[in-house]
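Take a look at the structures listed below.
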Structure I
Amino acid sequence: MKVLITGAAGFVAGHLIDLLREEEPDAEIFGITRPHGTPANVPGRVTVIEADLLDAAGTEAAVAMAQPDRVVHLAAQSSPQKSWTDPEGTLRTNVVGALNLLEACRKCRTPPRVLLVGSSEEYGLASPSEIPMRETAPLRPNSPYAVSKISQGYLGLQYALVYRLPVIRTRTFHHTGPGRGESFAESSFARQIAEIERGGRDPVLAVGNLDAIRDFADVRDTVRAYWMLLDRGESGEVYNVCTGRGRRIRDLLDVLLKASGVRVDVRVDEKRLRPSDMPVLVGDPEKLQRTTGWEPRFALERTLKDLLDDWRGKMRADGRPS
């Protein structure tokens, strides 16, 4: 079996590659990364193909080289916050990139099964009666990022209906774990705490909105759900990938501080607040579970401890003061 992963140097891809090594050791893995002056940081035993998904011809050549049986599309501009400052770039990356990939897959000798990873941000503002969100809930995007992901998902549906390309879509809720980028709240907290522990910064922790409620999964559970959906998901259908449990951002900070033991002064940084933010975003995983049998294995406390330990390790490797 040949597996092609876009965004192969990214956070989620690294965990997916780890899962495949463990559960599909005979799989031949290809990873698409953007062209770099230096090699992208992709785990070993992956055939790296440099290609810009905004280049249709280059994308077609990359997919033709791999001739994959399965494709996991992870390449994206993934920050809702950044989409406010670069809406055009977000739409181009997430919509045109997906279009070029789908078109390249359609032209394969044997069209692969394709997983398009969407986002819970597509749901936008929800009324209390709609929580937890089902896949049938209305989509009320409140950021350019959310619009880009809705567009990507409907492109996938079009290719499934018109070209019979087997495309499975997700609306993935918040996920985190070791390696998460610091532009995301819980990872920013973990990095700041690790720096405070080593004496690299004053015991002041900058935060954004701590009252928002989100549905967090461990990234290692998330990639397992993706792989199970590629096996058992129905073409054209969309599946929430989530736990069904909401946690306040403040609760995540409390777990991290408890795991550390440091005493800090928590201060709101206005720059970390979004122009528009949903108070509650919690999903219903029933359709995913009914289709695949998936259940989360990692408790959030374990996930956050692993995230903090990952940042501690990076601080030691960087030679930060202790």
Structure II
Amino acid sequence: MTMEVLIVSHESDLDGLFSAAIGLIRFPQARTLFLGYGRESFETLQHFVHKFSISSFSEKEERLIIICDLALNDDPSLIHQCKEAFAEAKGFCSSILWLDHHPWSDSAKVSIEPFVEIILDETGNRCASELVYEKFLSGNKLAYRLGNMAHSMDFFSNDQYLPPIPELIVYYRNSPYRYVKLSSLAEKVSRGILWDVDMQNEYALYCRLLTKAKDEAYQTMELKQIGGRVMASFIQTSPYIQSSLFAHEVFEKTKSDLVMLYGKDNKVSIRRNNNMISCRRIAQRLSEGGGHDFAAGARFRSDPTKRNEITNELEEAILKSLV
């Protein structure tokens, strides 16, 4: 009897994609779904979990849901959505696992522990791909290598060459066919294919969009000294810009301590170049914020067309995080 498997992972980076790919090595029959953060994404998660749980249900079928590289923050409405989704799914699924390496509060964990097996990294030293490898495929050479590559990208160790898959993820994420594109990419990676001619052709198309997006972003850049301690770069970014890679480029150009990349979708990506700053603490001073000390994301409330209001709101969040 074949087990029905649904893998849900983060849509934005290499760790999310490789987490799903490692899951596919273990469960090649699995369906994959890639999501971001925020209320809309968690509504999508609830919808897919419901459909997966009840479709063609038979007591003889085994069902497994795996969630990777997505954190549950303290937003009561998101917690409620997850509790509803998994309370229903628990009656249909043999197992529901949530593997993540972002910090979770005790209240977030306690809220869904009755329904989900939560596997979190408590050390801050592993990425989600490594957790999936350890849980399902310990000793598998391909899965180990993928986990190692995801770690290098997620922790900015720059200790090995990586093909430009993170940029391709950004390109696919902005496609009207993003679910299909990202799922196809994860399936290729699960077979050890990290680059091919089709990927090269699509990457060339992406690079044209990226050059224009970077030129426009740099025209909006503002440097501000905050609290007498932090030099921050504020830049209006584009959906076609990969946040971590672009932030590294900005750090090289400006020697700033912090980069705040804000978009017209009211989202901000936060990256640091100074270990005395916590990106996570800044994100927590904004809406729907979460992430790591070295990289985090959130939403701002200001009108996305009014850059001065946005930078003032973000600056206030930085100041509050320094207290």
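Read the figures in this text as sums done on the coordinates, not as results from a lab. All values derive from a computational prediction rather than experimental measurement. Cβ atoms are built from the backbone, for glycine too; each structure is taken alone.
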message = On FRET efficiency 1/(1 + (r/R0)^6) of positions 20 and 196 (r between Cβ atoms, R0 = 25 Å, to 0.05), which of the structures labelled I, II is highest?
response = II
Which of I, II leads on Cα Rg over 2.2 N^0.38 Å, for residues 52-187 alone, largest value = II
message = Given 0.20 as the derived value for FRET efficiency 1/(1 + (r/R0)^6) of positions 92 and 132 (r between Cβ atoms, R0 = 25 Å, to 0.05), which of the supplied structures I, II does it correspond to?
response = I
Structure with the greatest value (metric relative contact order in percent (Cα under 8 Å, 6 or more apart), set I, II) = I
inquiry  = Matching task: -14500 is the computed value of helix-only ellipticity at 222 nm (-39500 (n - 2.57) for each DSSP H run of 4 or more, over all residues; to 500). Pick the structure from I, II.
reply    = II
task = Looking at distance in nm of label points 7 Å out along Cα→Cβ at positions 36 and 236, point out which structure of I, II has the largest value.
result = I
